[in-house]
Structure 1
Amino acid sequence: MPPAPRSPRPVRPKHPLPAPLPGLGRRTPRASRVETAQLVLPGLTNVHGTIFGGILMQWIDIAAGIAAARHSSGPVVTASMDRLHFLDPVQLGEVVVLQAQVNFAARTSMEVGVRVMCENQTTFTRRQTTRAYLTFVAVDENGRPRPVPALHPETAVERRRYADAQRRRAVRLRERRAMKKD
């Protein structure tokens, strides 16, 4: 009699997901996804006819804050904005489409990735103009950090974003410790 076939070995993920905190469960990145649009009007542009960077940063912060609040089911505060890259100028009259979603969640903080696309109103073509990563902390009614649900990436892209966000978080924490020493 031939030996019984061996059951396949369980596949362990490269980057294991943390266990959810009691009572909070897990949420998917898709559940936090936000898309919003703004029109670039003359009062928002400089002498070159392009949007002020600070205006775009404000819109990025708002879209990211909504995504973080969706994930955490409550109020959040911006802890940092980093890796902000202006890739292409945003022109007067263009429609700015901001897409944000949570990439990673720790105990009380979350990284949110934001992609900014511009849409030409004549051709309806889109191009990416800006991207950024922001960190938010969920807060309670007293403004103190509170736990957030674990993030459960479902797709290969979401798992890659999760792993990349873990690496960025490690860098941010090292930088923060170095700043506190100075």
Structure 2
Amino acid sequence: MSPSSQSTGFHAIPFGTAHSGYTAVMRKLVGLTRYTVFVPAIASILGALFLMAQGSIAVVIAVINSVVEQTPLKDVIVEVLTAVDAILLGTVLLVIGYGLYELFVDTELDVPAWLQIKDLDDLKSKLIGVVVAIIAVVFVGVLVDSTRAGDVLAYGAGAGAVVLGLGVFAWATRKSASPDKR
């Protein structure tokens, strides 16, 4: 026994020895941990379905109320935009759920080509696109609902700064076009 293993009680197991079975078992166990992403992926999908259902019901109710109760157009627009915001947020959760599931659990998930996610960069770019759409819908809602130009200007500047920041982030972290994959 070496002096270092006598003092600590531990010794290194050289790779390729009879103990390399431990390495194979550990690799298998660590590899299986990727399936823990199944729970958040399914939770995201369930949350998405809930928000999309809520948003769709809210749109139907807004349309019915506009006809039956003669709700003013401005109020109907705000209600519909709020509902669309919920639907878009549901879309974000759906993209996250599909993306996590596809990245960690099943790479052969049957989704449309535009929703296929091969790596975290694909997931990031799809999420940025949906977030920009949500910001635009919320801004239009503020534009329609606001009575003060200063509020609209301030909100628009803030929304524009966030969209600009997302654009710079997407540009700075984009994949290189080189075919060299390691």
Structure 3
Amino acid sequence: MTGEAGRSGGGTADGEGKGIGDAFLLRSRALLAEAYLPRIRRCLDRLPAEDLWWRPNEASNSVGNLVLHLVGNVRQWICAGVGDAPDTRNRAEEFERRSGATASVLLAVLEDALHDADRVLDGLGSDDLSEVRSIQGRQVTVLDAVYHVVEHFAMHTGQIVYVTKERTDRDLAFYRMEEGIPRENF
């Protein structure tokens, strides 16, 4: 999936030569696959197993819960809501878990969901963005659905990063300095 997000419909990674709708889709795919997923992968690689399901309090979620929640959200909003997959989400279950899957299993489930969503997004064009879909009982455009998933993914990625730093007391080295300029380090 990584690297593919820049090639939707034969366009370039930055959407050059495409309309704004196609550029939006390309950027959305790139953020999910090439910005947020690598950060979560690094967190899951570095977080000790005993901290994967740790919660600071009952009003908060563990990293494990957040990953399951991201999977549910992506599958419901993109795979089912925009695509034609069945909606089998049980949102409450995403938060009820207190233990379970290992980091490697959670990562595999997340990667599968993102791969399936990427296939749906790859099949879209600018004209599809104004189509209306019913998701979670709401009437939303495809653009709204994609924007929601990308924003939602970013927010929970930040929470996963925060918990990982808190529990490991380590910098995750997402950036390296080159001649005084921070560069992504995935």
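Each of the structures 1, 2, 3 was assessed by distance in nm of label points 7 Å out along Cα→Cβ at positions 78 and 94; the largest value belongs to 2. Of the structures labelled 1, 2, 3, which one yields 28, 23, 12 when semi-axes √(5λ) of the Cα gyration tensor in Å is computed from its coordinates? Source structure for this number: 3. Assign the value -15000, calculated as helix-only ellipticity at 222 nm (-39500 (n - 2.57) for each DSSP H run of 4 or more, over all residues; to 500), to the correct structure from 1, 2, 3. It must be structure 3, since only it matches.
Only the coordinates and a few stated rules stand behind these numbers; no lab work does. Everything quoted here is computed from the prediction, not taken from an experiment. Cβ atoms are built from the backbone, for glycine too; each structure is taken alone.
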